[in-house]
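Structures given as structure tokens follow.
FYI, it's all coordinate maths here, none of it is from the lab. Owing to the predicted nature of the structure, the values given are computational and were not obtained by experimental measurement. Cβ atoms are built from the backbone, for glycine too; each structure is taken alone.
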Structure I
Amino acid sequence: MTITVYPLSEDQRKPLPTPGQPLGFGQIFSDRMFTQRWSEENGWEEAKIEPYGPFSLDPSTSVFHYAQEFFEGTKAYRRADGNINLFRTIENCKRFNQSARRAVMPEVDIEHHFEAIRKLVALDHEWVPSGAGESLYIRPTMIATAPKLGLKPGGSYLHFVITSPSGAYFVDGFNPVSVYISDEFSRAIPGGTGEVKMGGNYASAVYVAQQVYDKGYHQVLYLDAVEHKYVEEVGAMNIAFVMNNKHIITPQLSGSILPGITRKSVIQMAPDLGYTISEERIDINDIIKGLESGEVTEAFGMGTAAVIAPVDKFGWKGQNMTVGSGGVGPVATKLYDTLTGIQYGRLEDPYGWIHTIEVA
């Protein structure tokens, strides 16, 4: 695939964030974006990196009416030597195609997709921040663009990638977050789209998230949609529990749980750090008992945006359940330090997860 690169004019350049400026998450966007279009006649074409800007879409465009779209999320990290690390981005490209298949949308060439991301980051390398906990968030997306109504696939599609210099997902960074356990609302159903990154999964969670926020919690932990008793995932990340300071359990993939890249990484590296880990069908009642008895010593979320997010308390049926000592536990700390150490190049990568872009 040939990617045409269009130059930026002076008025298309944006001011770079200043060192120390609060970045937030997903609020600032870099100078350029990647786009390519698909049609039934020509397949994928017009691959280009162009100045960041709005799209012009007809009011009848199908994505507006039937939400035929999906996205990915990965990051680029500034190394101490000035170069940039991409973390397991090829895995995100593979998962992108899994979502495409489920959404009945055209797949992209995985290597071409990776090259588009690599080239975009290399061109916008000045936008990769260097502050503690900061990174360049990368958002590949595909939307249906056919100007027609009717619930059926086909027509035309737009694949684009935008990037955003961002700070920690949670305002307080690597500090405990509170999670409310919902036994009324469900994130996804068996046979639905919970295992892929379709926007509808998240749109349906906004109502619950706001209710939980109003109760004073950061996130929602969803249970299964059939029996409302088996742990699935938190709205913005996968979840794990630590039993007796040494054994990690995380819900087994069920078809309604997103197969997170960070989750996959934790499962692979935990034994090398001295922990045992298993994927299980986890009954929430067993977790509540474990919190009461002290057997559950830690809990933490896992996701691209937050990396590792320790949980200090769960809300359950009107009660607050403290996790362990109520602070950041040693297992979450070790996982966070190791994972971010690899991502930022402070630690050696023994797994082949890192692709370094040399810009210094």
Structure II
Amino acid sequence: MEKRRLGRTNLQVSIVGFGGTWISELNTPETVHVVRKAFELGINYFDTAKLDGDSEEKIGTALQDVRDKCVIATKTGSRTKKESLEDFESSLKRLKTDRLDIIQLHGIDDEKTLAKAMGSDGSLQTCKEARKQGLVDFVGITGHKPRVLVKAVESGEFDLVLVPLNVVTRQALEELLPIAKAHDVGVVVMKPLSAKTSTLITCLYQPSLSLVSEEPELRALLGQDNTAMVKSALRYVLSQDVATVIPGLKSVSEVETATKTGEQYKGLTLKEQGRFSFNLGKNYCRDCGQCLSCPQNINIAAVLRFHTLYTGYGLRAWAKKLYNGLEVKADKCTKCGECEVKCPYQLPVVSLLEKAKLDFQ
């Protein structure tokens, strides 16, 4: 499988990595079998976290005798030095190693949290001290809001960033990936197969997505069977300026599908380039969530997300279904304008809600 350089870490990582979220559902012998199969088929980047059940312990067990041939990335969800130090020490024990390749600040989704984690008593200080002591090589950050991650990258403190990116989740392409490239920060992609709806995740295949999508429009876009959908979704991500993508894997068949996709990837075909080309325009919602909360309890971000699926991606039936599942619809908007004041992209939110109301009638 092709390897790519992970930014200024200079680590060479397999273009398809291993996301460890779902292996907590397996027993240890099953997990060892799955993880070792991934390693044997060319995966050398393994991502895990303390919050992923017993994922760290199982990955540590599976890779103990080939530790130096792997890149292991884990995370701390704590925000203070004391708590993150405890996380770090316990991760080393569970992973059965005396050092980490990568430690990441986990789930930094707003500027307040970022500031706390980067403060004098924040978890970043623990990571930096561990790096000075030779206990970890590189420090990364993870999150779901590209706008926040841009600020983290610009700080110069992080060697890599882990962010969602897929066919219908493209916010990272606009600003984060160019900034990361400018700072030589490696980009790792999570959730290559999941699309955020409202409070749920619509799933394209197991296991990164816990349900198999039967949406006809998604199948028309990605493929008529689960394997085809997975391959198409992964190929789209691999066509971007990223180092590796980490689908969650919990079976040998899933590992084989993912690694085969990586082995066969030589770039998108002209047909794929056309199929994955969408014009979202300038006034599409970046889903930063700054417009919330709405005085009328409208989930503005969800409404506009679904409207982008409707107008930008042409997934009209699916978008209408998602919109109809919202408890409060766009017709409750009183045009107070509070959302527009808060929007960092200066979008005409009120008129966008009005357009959504008309399109979804």
Structure III
Amino acid sequence: MTTIQLDLTTDAVTLTEQLVNIESVSRHEETIADAVEHALAAYPHLTVTRRGHTVVARTDLGRGERVVIAGHLDTVPVNDNLPARREETADGGILHGLGTCDMKGGDAVILRLAATVPDPNRDVTYVLYEAEEIEERFNGLRLLAASDPELMAADFAILMEPSNAGVEAGCQGTLRVEVRTTGERAHSARSWRGVNAIHGAAEVLRRLAEYDARRPVIDGLEYHEGLNAVSIRGGVAGNVLPDECVVEVNFRFAPDRSEADAEAFVRDFFAGYDVTLTDSAPGALPGLEIPAARAFVEAVGGEVNPKFGWTDVARFSALGVPAVNFGPGDPMLAHKQEEHVPMAHIERCEEQLRRWLTGGTAS
């Protein structure tokens, strides 16, 4: 099969459009990874490594500092939102299409920087990875950290998740539990002979409704925890009292809690119930006291917001690498049929990162 040709010398918006038009739903990233690898291999200042459908390109100039700039290549399934489509607007235009926001606009910026900044003031590792949108076991960064941890080593990392072209520091952790109530089956015509497990879940829901969210301040940023029922299941038949009901609960916890602390909190919150942990991922502290992080924040304007959702910055944090989110697009549009990105966001992110990597200041 002929490799699709990407033009890394074109502007970042056009390159975003090229990337969007390569369909790359999770687990089907081979075509886009081939195109990315082929394009980057043309630049002698980069050392290119491929692992699965994850492509890594590095400078090795002997600088005193190394940074990672990373973005995922996969998207959620197509929802009648390909190919890419441009819309002219008074403030610079919008690019519509699957992945424009999450996160091929960020990928285009990465590729442009990799190709056109041959002599950065700090060594850079550019990572374009597979399978971020699906189960954690497939995640390209996770697999890279296991197979080649030296390729993720750095003083600082930037994950180009959509953040409205602003800095979002750290991220909250996330875990899911199943809270189970039990009863006794009986015919619904003789309900007094049994115990309805679904009715028993009322107390679980009451506790959740009365939950008072914790809002800690970390490195000057206020995080906001959340504890919510996200699904409920139970029932046997239309004429049978159910003997089991399961409420699935998601806890988004601030990065000053460890996974163990978060699990302990949830188990205590649901004391008296059967609680089963089904999924967990740590948060990431902002790390804004690190010199590289301070320099980056200053270069892109000085304003920082906390990241409430979980992102792969946590993987870098687990390796001892402080990381922030910084990318074009509104995260609220990720995964939506009407996904789009302001062209100005793409251009601004590229300009500010270029200035940071070449010693200039943000305009």
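The greatest value of relative contact order in percent (Cα under 8 Å, 6 or more apart) among structures I, II, III is that of III. Looking at volume of the Cα convex hull per residue in Å³ for structures I, II, III, the greatest value goes to III. When FRET efficiency 1/(1 + (r/R0)^6) of positions 114 and 186 (r between Cβ atoms, R0 = 41 Å, to 0.05) is calculated for each of the structures I, II, III, the largest result comes from II.
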